[in-house]
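All of the numbers you see were taken from the coordinates with simple rules; none came from a lab. Just so we're clear, the structure is a prediction, and the values are computed from it rather than from any experiment. Cβ atoms are built from the backbone, for glycine too; each structure is taken alone.
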Structure 1
Amino acid sequence: MQHGARQERTAAATHRKGDAARLSVVSNTTLVAMKLAAGAISGSVSIIAEALHSGLDLVAAMIAWFSVRAADLPPDDKHPYGHGKLENVSGTIEAALILVTAVWIGREAWGRLVHPLPVRASALGLSAMAISAGVNVLVSRRLFRVAKAENSIALEADAHHLSVDVYTSVGVFVGLLLIQITGWHVLDGVIAMLLALAIGHIAWDLTHRAAQPLLDTRLPEAEETSLVALIQEDPRVVDCHAVRSRTAGGQAFLDAHVSVSPGTTLEDADILEEDLRARLQRENPRLDVMLHVEPAARGGGP
């Protein structure tokens, strides 16, 4: 019964994450086409940079869409711990793509700083930036909600991309207005360079967050301590030690040795193990628990 309930929760979570990722794919496809058209008409490298940024967001959304579906596949013979790290792999790939794009935009921006070209701050360009910012505010909020609810690093990364896209779109919008007011076309290169730096920062932060769990990083200390406390508060438990934990995408794993009174029967130990597992998974439904119940040493030690 409990296993079936977990499968239902996993299926529902996969559906919610897939819907959110699909929304991001559709919105970014529309924004890329709109920005490319506006950039080509206005001749603005900052708008083209924004289009490439949105194009990267589109690639990230497509990777996220695949990874959130594949990461929730059940364990199999080749992957006994499941497929959760696919989300972390996808996030690392996204970070590399972002870094490459940041370098390209930076190079183009430097060229415009050295040799400024006229930019037409058209109503079309301004409208494209305003629409992009509004759409990405709505979509990123949806992604953040689902990412937090389902503990999805892939969706969280996608949401951060779109959030930064909001700020960069606003920056380009303001820059185009300033160019129209002042006639300083060099501002186009300045804005594009700032975008390159912002996108590079995203790449660094995302690499750290996505790649760290690939090294089997433990759960946050406060969360692990809380889970161990749940085990130790059971009166049948003498001690809990040799605790190990790790994360993989939205999944978490806890491995611990639980000492019980030497006279505890195998049947009672089995009941205790099931009770503790149920309690821990109520605390964290995505937690995979492996408990080793063993008799405590004479005298009450582990």
Structure 2
Amino acid sequence: MIRRKLGLAHPAEIHSILFHLLVLVAHALAFWLWLHPEVAGIESVLDRAAFVMGAALLLGWCSGINLGVNFHDHAHRRIFTRPWMNRCFARTWGVSAGWPAYWWQYSHVVVHHRRLMTDEDWTVPHRDGQGRSENFFRYCLLHYPWRYMVGMWGEYQRVSKPVRRRLTRELVWFLLLFSIPFWIDIPMALCLWVLPAWLANVMVVGPGMVAQHAGRRAPDAEHELVHSNTFTSKLFNLAFFNIGYHAEHHTWPHVHWSELPKLHEEVKGQLIREGAHVVPFGYFRGGLLLSREQLGDEAASAEFHAQHPDYMTG
């Protein structure tokens, strides 16, 4: 009944919608507290700085998940059965993370998925002539907005006129929505809107992208699942829309996020045969291990690149 009334394409989309709305409510609450400091007991400059630090980190964290994990599924599949509802709802989705939703969708679906782990996939960390990936911290700091701005400008110049018109139209919608907090209070917008958006990408989306594909390569006819790492932590996948089943997602991108655990079990034999990389933890552990690897921690590197014992050949 609820599914029909809301026009949902899949019953599990109610979780995606509620998470997105909660992120917007969290931003609105932070704005209100900024404008009414007496409610939160904010009296001094140090109080204000502490509030901004805590709020920006939490808002950035939630916004990064909302874009890179929650909207991620909508980039591949519609949320609503009516096209106009998908267009309108999507415009509110990437804005808190500093992205026009369609621009992120284009970079993810067209650039990342179709050119996965090739030289043309500029969304992933760069590799040198010996195939070594660039520094973890360098990528996280430079991929947004700098690298994506350059990459999307190149795409904008190459795409067909209809796609270019849509990119332009969606950029205008984004600028209108993103500018709203600036109409209210510019310092507030910088501290609780721009800063969290930057943190969302640097703290969540960037490290997630590295963890998903660290040590992997482009697929071929005999190895379809070697492009991504799969993270099997049940708690992590329960909390993060099953994003850990990443090799499965990239190979079968139109399978709904709620159905990925079942798909994972169905293709377990293929994962083992092809030597797909599967680990027993989630992104947080993976990101920590990769960051320690960059600092020369060989034990951390070995733990991340080791194969899950249940997915060993032989």
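General observations
- Read-out FRET efficiency 1/(1 + (r/R0)^6) of positions 94 and 230 (r between Cβ atoms, R0 = 25 Å, to 0.05), computed value 0.45, structure in 1, 2: 2
- If mean projected area of the Cα convex hull in nm² is computed and equals 17.8, the structure in 1, 2: 1
- Origin of the value -25000, where helix-only ellipticity at 222 nm (-39500 (n - 2.57) for each DSSP H run of 4 or more, over all residues; to 500) was derived from one of 1, 2: 1
- For 17.7, 55 (Rg and Dmax of the Cα atoms in Å, for residues 166-221 alone, calculated) the corresponding structure among 1, 2: 1
- The maximum of distance in nm of label points 7 Å out along Cα→Cβ at positions 142 and 294 over structures 1, 2, that is, the highest value, falls on 1.
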